[in-house]
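Structures incoming, each one as structure tokens.
Read the figures in this text as sums done on the coordinates, not as results from a lab. Every value quoted in this text rests on a predicted model; they were computed, and no experiment measured them. Cβ atoms are built from the backbone, for glycine too; each structure is taken alone.
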Structure 1
């Protein structure tokens, strides 16, 4: 039952689940180097944020987020 609800939610919302492959992981490491906490950049992303950044960047989609961290990156913002 729960799996069916999950599948229905993804379909209704138009969500595609993506994997963290090597290209995404490497992009996340680069993002942390640029935007990560302690790097002096105003975004101050943690590594989990950098994984989200990398997924959005590699798949060329806007990022949906809460807070103000991602407005300091080069990603398009989902509305």
Structure 2
């Protein structure tokens, strides 16, 4: 990635919640979120939870992704559902 230290929690305001975040910082934040979700299993944990919760043979499912960032998890869920 970019050598950033993710070992400590940031407790300041979230950049993505600012009314007008700087575009370059917003893009970097989305890339970091994707890296974290892929590397630490966030996407996999989401799909595993859906596998456990969704009964076999279910024809229709609605999922609300609150705080969805760039929608990457929603796309992943949609692909999984097909």
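Taking distance in nm of label points 7 Å out along Cα→Cβ at positions 15 and 31 for each of 1, 2, which is largest?
Top value of distance in nm of label points 7 Å out along Cα→Cβ at positions 15 and 31, among 1, 2, belongs to structure 1.
Can you tell which of 1, 2 yields -0.68, -1.35 when log10 I(q)/I(0) by the Debye sum over Cα atoms at q = 0.15, 0.25 Å⁻¹ is derived from it?
It traces back to 2.
If distance in nm of label points 7 Å out along Cα→Cβ at positions 23 and 63 comes out at 3.1 when worked out from the coordinates, which of 1, 2 was used?
Only one of 1, 2 returns 3.1 for distance in nm of label points 7 Å out along Cα→Cβ at positions 23 and 63, namely 2.
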